[in-house]
Structure 1
């Protein structure tokens, strides 16, 4: 019995030891799992848990870079940054539903409740922008809602102080300050800079503490861009294009002013226009830069290509006679007509009177290849590479695709489509002695020291024609203006070379030409001997106003007259300069304070346009004198005004010259400045010495006939003026 009890006790003891061993094993296994889990968390999941902790205790905020400013060639501001606010939301601090926040915010913000709700629910990140770049006045309204998590951040937005002036060149930005069109798009990477960021700490309740900055990267500000555009000329072009569109019932139109010596585009205007400050107020079609995106058949303005080919191939002289068939000629079964019937004309008079029949007959002297090569040399059929998006190459068919009519059609500007910019650069090649230049729209950038770093300009694409051919063509084009179809562009005392053009628009169905839609054009440059300005005009008009000589040519004249007046002014600037904007309260030379008004220069502008602009600024306007243009203003340009201040304008009218001009003063100017001034007045200089001008003859203020010689002496002179020459000037 005792033995049985001992064995039973031993079995129970073994069971207890087994249970203890099992329990110990379980504990050890559990401990091992915990350790392994901790190791897994520490080694493999460390970054994920750190990110979770960071989201609870820190927040990363984006810091936008200040967008670079845009200036004209004389450092007048064309695009600046205006102070505003942006509304953001830290979703981790929300106390309520997305529906509640959207409903409350929609009461004070210019955004619908549905859009706000979609924005809050669709963005997964903790921080998001609800509305970007709105008026600062909204900040007070937002604060009154007292919604947890809502952040009101200071911001900037793009502002274009001159509204539609230059809008097609400048383009505009979207709500995120990214360039959408024009220079803003093409040079976005230069203007945009590099954004930065700031990491700040949250408190125990998850609220952001802006004063506790853990780390940050400062944004790199955008680079300021300086354009080749001259604000004064851009204003003149814009105003005169509006006037021409009204006067000649033009559905659309474009004007380009260029410097044919360098290829610099000084102005580029289009109608219809738009205000980049209010994009939604204009249709998409109004935002097209038609001068580079639209094509048209150039008509008679294209005859320069035909004559250039004939002269280069030595097929014709100016005195070559042609029978112009009294205004009606059948070519390959197709009837060609002249506006005014002529019988026998010289080649020079064919250009002067724009005879289609004479030009077609001359073109028969050219082979297909000779004609095509000259067209391509002038740049037609290729983009000019101006550096703006949307440029068209135009349409030029290769000789193998020509019909029996094509050579004749091409000779008079049909069966080809060109942009106004292409036509401008082709005429610039004639004006500068035969070189096709790449057009420039950007003059350079402003470095960190505030100095202009100019980009290389006057890039020659190729030599198109010889200097002698260019001179011969210029002589022909002068006759067009002096006594031909371009007489309406003539300005007494100023030598102008130019050509008119009239073309029917092709029908949209491709079947022939419209009887009611026409393109009237004129391209000219002056002074013809030493051209400084080239103006090209295209009007999409009706049958009544189809003739380029009756619509585009008078428009050229008005523009040229206003340019001459502007050039005579000593202070050739307008708008907002960097210094003036700084004085007006700019923040770090990038944000303009708009409480105060920097008075722009209104001289040479149309009174009706200037008055509307000043009233829009909140200023009062008074005027003396008679006329449609502004001579002087008070206060002076650049004066800081406030709303309600008065601006007084003195008016004048443009009057026809009698061929006499007032001798300008060039004493004290550099030789280069003096030569430019005399060239504008069509005065031939006789120069002695170099440096600055110390004397001139005739003296300043003397009434002289245009074309007279003027002797100017510079200090130090190379040698003295001979007594014979002095006597000749008396």
Structure 2
């Protein structure tokens, strides 16, 4: 009989021996109280020794039904740690019942599937759960003996005492491990962050990741100066130091700065710095994010140039005029001055393009812009207004100065031929003139009136300079007749929609089509949109025509859906005048419900006029259209009507690059760069890009290389009736 069994036999008669045995257990626990790597080994070794059993182990649950042993001793020999599946074992009962379980004999017969019991030839089993502070079972402590246990109460008492201490230690180890894993993950995130990250204390750099060194230009270890603010230009240091002190003192939780920086090799960078209050070793520190915004700033400068300036001539465009020109009128109003607006048109410019090619035409436009720029004096403004039209705006500052003299000078400016590609081209111009404040109080009105003068029926090549007169706004008999024909055309169903397909550049699939309005006049045949859309706009007929277009597009979309063409969408151009109708949103909603057309199958393309008006009401309307499922696209993007400042705030789904950029991009590096900037900007804003006017395989391939999403143009197909489109799609 071994010593433990002797204790068992005599225990009822000798309580002092019981006390002595417990004292040994406490001494064993005391010897294992140091929290180190041998804690569990010492515990199971003393447990097996004091209780004189064959085996003991402590394990941790690494999965609900799997224990990983932390220390396992059998007959005085250490067993390599194992993964122990507790299904159909006594350990499973310990975990389920959250209490000590004892099987003093015949344990193998009770659990025949437990291979570990068989491995040590166990007759008796005693196990206790190890729980964390939340009461969850996180481990187990077990003793095994090859003979039966006769005094299980004593063993349970001892195991219960040890299980409490083992639970605390195992929970501490798990917390420590979780903290180490969290710290390792955080360190990995910081080290692999695309932003620079530094920790500062009293402006001293306590830590900085590799990307921070790269951003600041100090890539070699030890090359950084001690103080962070000393890295920045003197004019920035005080502002930066004050902000960082406020964060470190807890006055501010966070702060953000846009700041300039000069690297040691004198490269100018632009940084976005964000500082946050933190604690390190219970001391306040500042964690600072160093984001290099240089490339984005350059891209924004390119985009701003694209928004405000004409890429071909480098002159301000019409959006620049609308955005900045009113300052000029305000100044004229304050000083009681007049402002002359000259709208200059290159007469028969299309013949130059046709006879000598578009490259020659572009060169000519640049030369015209250069002449006007050189002619301008301080205070004048020269604008590329449209294809072959320029604006020259001149404040009249003295009573002696006359518009007639300046107009004559502008005519004379183009009397001398312009040399282009070895050719001497005579450039006849026509000029329409309006004057602030007599002919209008804003540039929209002034330019419209100058345009009216320019295109008045009495203005021709023989009369190069035409002054605006109010009577010119009265519609001619021809315009009245055309407007009357427009009204009857709508009633007589003379309008029809043709669709130009759009192709996904990545997959080659047809993804949609743009609806283009055609007027099939009973006498004149197909009337070009450029001949009737302006009259429809000015007469207000564009509203009922636009309503018909949207209704017909919904009907055609339903037709396509019934034919199985569900994965495409149809795009409709939206007139500003229609968009501004009070009942516009309600009418669209009712139309979709009445036609039962999915909103997601219809895209709305925003016109030039709407893109200029960013009122709160318009923003709300756009949001409602999005809620109805309709897609929103900016049409003719890049020609100068649209501001890029609104793109990140308004809910547009995509933009359409104007055909003029596509036609020139292979021959003009500036246009190619602008198109790339458009695509990058759109993708950064999670918007798709459609390129219009693609006519050659070279254009198609180049756009695909740039990452453009979709194309449309004559290379794919000309606009066609809906039935032809359906047939083409199915083929």
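Descriptive notes on the structure:
- Value 41.6, 137, calculated as Rg and Dmax of the Cα atoms in Å, assigned to which of 1, 2: 2
- Which of 1, 2 yields -13500 [helix-only ellipticity at 222 nm (-39500 (n - 2.57) for each DSSP H run of 4 or more, over all residues; to 500), calculated]: 2
- Volume of the Cα convex hull per residue in Å³, for residues 600-695 alone - highest-scoring structure of 1, 2: 1
- Comparing relative contact order in percent (Cα under 8 Å, 6 or more apart) across structures 1, 2, the highest figure is found for 1.
- When distance in nm of label points 7 Å out along Cα→Cβ at positions 128 and 320 is calculated for each of the structures 1, 2, the largest result comes from 2.
- Parent structure of the calculated result 19.5, 63, given that Rg and Dmax of the Cα atoms in Å, for residues 96-239 alone is the read-out and 1, 2 the choices: 1
- Between structures 1, 2, the greatest calculated value of distance in nm of label points 7 Å out along Cα→Cβ at positions 216 and 520 is seen in 2.
- At a computed 23.8 (mean count of other Cβ atoms within 10 Å over residues 256-263), which of 1, 2: 1
None of the figures in this text is laboratory data; all of them are computed from the coordinates on show. Quick caveat: nothing in here was measured; it's all calculated off a predicted structure. Cβ atoms are built from the backbone, for glycine too; each structure is taken alone.
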